[in-house]
Structure 1
């Protein structure tokens with residue numbers, strides 16, 4: 001568990017978990033697209049945290065996890081766009 005000094009991680013984590021579950025439950029890649037886009041917005045809140053401290057390991061973990069989630073969401077978006085074009 002990440003112990004965020006301003007409690008931002010736990011606030012965002014709930015939203016991120018719901019969106020991740022929605023992505024996992026969506027049938028096609030195109031159906032996952034809006035959830036992945038929303039996920040990036042929620043992850044960006046963590047990536048742009050003004051209280052980020054390079055010296056705080058919790059901040060470092062939060063940033064690393066958030067970067068991985070953003071990369072994953074971007075891959076889902078790319079797949080969703082390809083799927084959408086193919087089915088158009």
Structure 2
């Protein structure tokens with residue numbers, strides 16, 4: 001897997017999810033969402049996105065992405081995450 005190509009792909013997918021409404025993200029908790037992308041050479045990458053609460057306070061969500069080409073690094077995917085704050089939690 002070409003990590004220099006995979007990293008921008010997973011970041012792009014995470015950004016797409018980060019832009020969703022918070023309530024929509026909450027409805028996706030506990031489910032795995034898969035997306036398929038291809039690099040410029042036509043290599044297929046699959047990204048799995050999971051969303052979960054960062055802690056029991058339910059203030060923040062974590063959007064976790066893993067991407068792999070299911071080829072050379074099948075058991076070593078590239079991982080990245082973003083944290084989205086609950087807009088209803090104004091104080092920390």
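Couple of notes before you dig in:
- Given -26500 for helix-only ellipticity at 222 nm (-39500 (n - 2.57) for each DSSP H run of 4 or more, over all residues; to 500), calculated: source structure among 1, 2: 1
- Ranking 1, 2 by mean projected area of the Cα convex hull in nm², the structure that comes out highest: 2
- For relative contact order in percent (Cα under 8 Å, 6 or more apart) computed as 37, the structure of 1, 2 it came from: 1
- When distance in nm of label points 7 Å out along Cα→Cβ at positions 13 and 53 is computed for each of 1, 2, the one that comes out at 1.8 is 1.
- Identity of the structure behind 3.0 (criterion: distance in nm of label points 7 Å out along Cα→Cβ at positions 5 and 77, calculated), options 1, 2: 1
- Taking mean count of other Cβ atoms within 10 Å over residues 37-44 as the measure, the highest value among 1, 2 is held by 1.
A short reminder: the numbers here are calculations on the coordinates, not readings from a lab. From a predicted model like this one, the values you see are computed outputs, not experimental measurements. Cβ atoms are built from the backbone, for glycine too; each structure is taken alone.
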